[in-house]
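As structure tokens, here come the structures.
Computed from the coordinates by the stated procedures, all read-outs in this text should not be read as laboratory data. What you see is a predicted model, and the numbers here were worked out from it, not measured in a lab. Cβ atoms are built from the backbone, for glycine too; each structure is taken alone.
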Structure P
């Protein structure tokens, strides 16, 4: 049992207790955020903002620029998403769950490409191309940027981006030495699958003409 424990959590022996506790708290609120999103509940944003704010602090401390940018973007998009989700489209209804339009797919592709270029420039400027993880970070950052944008707009396709990004992030974070965060992404993947199913069922039962 000890070798397994050391394999999973041995890296934390060198971390400050405060950092470990903060990571666990951030993971808990991150899981709550995805759960609320699955439930189509507005609390996805305040819980997510707590998680991302903590991660921004930790990632800045650990010097992980790609991950830091993802979480800083999450925080900013959470403010935008909170507004969109509560904005009324008429006297009685707030912004509904809908499918992504052709124009929004084009915007998603543009956001993906711009993010790749932006992260590439940042990593080049700070000379961070020192590991294969930097290249994977670039791709996952772009995937998550699109996913967050679509979630803020309450588009069902956001779950597809989350599922792909989450699956990639599980081994990535474990390799980086953040076991708790890696476990978080395992649960994220499961919740994202259920989230897609739940939103699809809701959309089928409540068709919206756009």
Structure Q
């Protein structure tokens, strides 16, 4: 059973939704096209890795990239949620990594195949503890960052999202339905790059919560 911590209490995880291409600068750095609606993919709960746990990269990839993202924890079920009510479904916020085997993803895209092998491997969904929504202002933009070996690699600001949080939640609820315990990775800003054995990662969300991992050899 996959769990995350919300204000120190274990919460069972249901689904892991991820939003791709949600920051224009990241879309541009990979040479992708802007999407007319949120680009959604899934990760299995077996990919979940909490702060401080070992992080191992898949042996079948030589180019695993970090993608630092704001992560939402959904607190109640919902279908066809209006955007005006969407933020009330957030139980907590955290910071995480959507790890991507970029070489495997590129090969899959060229062949018109799914991205699952490039996105869903063990340790591919790293996440911090969650801070309850009552402790933050969900209506204000969040800023976040990733440092690798003490060097800032990524800096994000949710005001730059192509699809804001309320739109993402409303869309997912309309197409898939949302369940209490769902995680939503909301997209990564520019600055993605390869990870290597021994790298030390530090993630920070607006001074509210942080997370750390070291890439295993």
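Looking at relative contact order in percent (Cα under 8 Å, 6 or more apart) for structures P, Q, the greatest value goes to Q. Comparing mean count of other Cβ atoms within 10 Å over residues 52-59 across structures P, Q, the highest figure comes from P. Out of P, Q, choose the structure whose coordinates give Rg/Rh (Cα atoms, Kirkwood Rh), for residues 108-195 alone equal to 0.98 when calculated. The read-out comes from structure Q. As an exercise: helix-only ellipticity at 222 nm (-39500 (n - 2.57) for each DSSP H run of 4 or more, over all residues; to 500), calculated from one structure in P, Q, equals -26500. Which structure is it? Among P, Q, the structure yielding -26500 for helix-only ellipticity at 222 nm (-39500 (n - 2.57) for each DSSP H run of 4 or more, over all residues; to 500) is P.
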